[in-house]
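Scrolling down, you'll hit the structures one after another.
None of the figures in this text is laboratory data; all of them are computed from the coordinates on show. The structure presented is a predicted model; accordingly, all values stated were derived computationally and were not measured. Cβ atoms are built from the backbone, for glycine too; each structure is taken alone.
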Structure 1
Amino acid sequence: MRPLRIKNSFIPWSFPEIVAKEEGLFEKAGLDVSFYALEPADVEPSNKPSWYKGLTEEGKVDAYSCCAWAALDRLSDGGKNKIVGATSSLDYAFTIMVQPNSKIKEVTDLADVEILVNLRTGSHYCNLRQLEDQVPYEHIRLVHGGAPQNRLLAMMDGSAQAAALISPYTEVAAALGFREVFKTSMVDVLAYVARSDLPESEVSSFLTALEAAINRIRADPEHYKPLYMKVLRETLSGYPNEYKSKALAAAAAVETSVKTVQWGPLKPYAKETFSTIETWMESHSLLEKPISYEQLVNNRPLQEALSSESR
């Protein structure tokens, strides 16, 4: 068995990896997978490029997923890590929620209001990209709040006026009385990243197991609902007791309405996708260094994984 360390970002993003490990799909592919994850109560740092560089160079993480924008930001590292595949959620988007008694009634009221996101991830870039169509760019205030469970807690304890959330945290927030004022229309897109010094056969095995997990979840999402909700409850476990009981009760109340995330088939990270995102990020001075598609992307392991699957 070849050891492989994967960053676990919980749900919805890491659910295929969680299923692949739970059901022995990594083991079947010849991989001994372990997860690296922060404790539920801990907050990720805002400087993601530096943090992920440290995780990979220190050997804590061999592979991870991130949004299509963040991949460009993090991989201006001279080719030490590569995008090896991508997928899109079928209907997942980000929702900005506000306090029940907030004077914020519509999206234009968000001008100059601090909105919690996880900086330099999907909640940051997706919201920024679409908020600027309705709120003057210089009046958009996205601030770092960490993972969605951290942002939900900040809403519960009153330290935040507004936060961008994603399902199933959106449903939990609604059950707690928070109000929706804006929702992105784009679906969530993931890029899978792996260290460049990993054997391509190992990366192919990783992607083969992921594709199998994605297909199982899509075939029977209700079968995986108990595991999905279990992971949700685990991410709420770090809350102080006064908030944990309320959050867990809200999670139980919305369980029937929560949809298990379904990701589409794995596909190469397209050059057109890269060009569109790179142009927008460059125009907003969101890239630390110049980048190229060839520098960031290696499609060979995925091509091998998909070809072996069809044999």
Structure 2
Amino acid sequence: MTESEFQEFLITVGYRYNKKSQSAFNSFEGFHTIIEFRTSENRYAIRLSAMTEDQDSLDAKIKEFASENKDFVSRAFYKKHMINISIKMSVDSEIDRERLKKAASFMMRLCKSDLITPVCIVCSRNRKTGLYVVGQELMPICERCIVRKRRQYEHRRDMFDKKTQNMPAGILGAVFGAALGASVYVLIYQIFSFWGIPAGLIAACCFGGFVVTGERATKLSAVVCGAISFLFFLAAEYMALVAGMSILIEHEGGGIAVTEAMEMTNISLTDISYLKAILLEIAVGSAVMIAVGVVYFLKRMLTRPLKISKNIL
């Protein structure tokens, strides 16, 4: 089922689609059943915020539904005042419609029973709730909690906006951090190369150095730190090879000869098999640094205050 087909289907079962959260909702006597359309995970997620005084009976009903429909229910459980049902997508939109209808009907039967009562997703209390998009997630929240969340949002937004990026200072901090990480990389390499994996330390120190001195991280800073990290990684890899060669020469009674070690290293790099091994190390190290960069960028995104919409009911 495509997103447009999903939206058309929702109209037929009385659900309303919210584009910001890419999910749909249906409200009934204080209950808010939410259906999320997750193409990346190849499933639909249906959730309902509620509480019960008889968890054993509720668990039994959920397990019974999951057992009767095990061909398309991947997960079904009640945890932390939330009923969750995950439904596998199929290649046939008609089959998806029937599956969603079954799950939606089951949720409605629960709402009409005396087994559960609606609650706020934040405080887990039985209060009148509205539906708000927090970040990209649709949440049933009571008035008291939404006021508190808005205050937190305003405070975090003010703190975030007060930070100004100082690119020159950030670059200086990134260079210092990358140099520190590269020095440690050279030392570690003399013990064992670890196939370039310690290169992640260079990237971590580089990104960390930028944040400490540049204060505010942006997409541009991620690109700058990535370039600085890679250059220092290449330099560290070469210096590690030279250091290893210098130690080898010293063990054979040649004394500490950096120039000779550099010449020997350059000659070794002309050997195809040796060069391939070094390029493999660089490739692995680069992949690790990219992973560190992704984590850094995701962390930057998570530090942004989540926007809160108006009540969409």
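Before moving on, here are some points about what is shown:
- Structure from which -12000 was derived, helix-only ellipticity at 222 nm (-39500 (n - 2.57) for each DSSP H run of 4 or more, over all residues; to 500), options 1, 2: 1
- If relative contact order in percent (Cα under 8 Å, 6 or more apart) is computed and equals 28, the structure in 1, 2: 1
- Value -0.44, -1.25, calculated as log10 I(q)/I(0) by the Debye sum over Cα atoms at q = 0.09, 0.15 Å⁻¹, assigned to which of 1, 2: 1
- Among 1, 2, which structure scores highest (criterion: distance in nm of label points 7 Å out along Cα→Cβ at positions 99 and 291): 1
- Given 4.1 for distance in nm of label points 7 Å out along Cα→Cβ at positions 227 and 283, calculated: source structure among 1, 2: 1
- Here the criterion is FRET efficiency 1/(1 + (r/R0)^6) of positions 123 and 203 (r between Cβ atoms, R0 = 41 Å, to 0.05), and among 1, 2 the highest value is seen for 1.
- For FRET efficiency 1/(1 + (r/R0)^6) of positions 3 and 243 (r between Cβ atoms, R0 = 30 Å, to 0.05) computed as 0.20, the structure of 1, 2 it came from: 1
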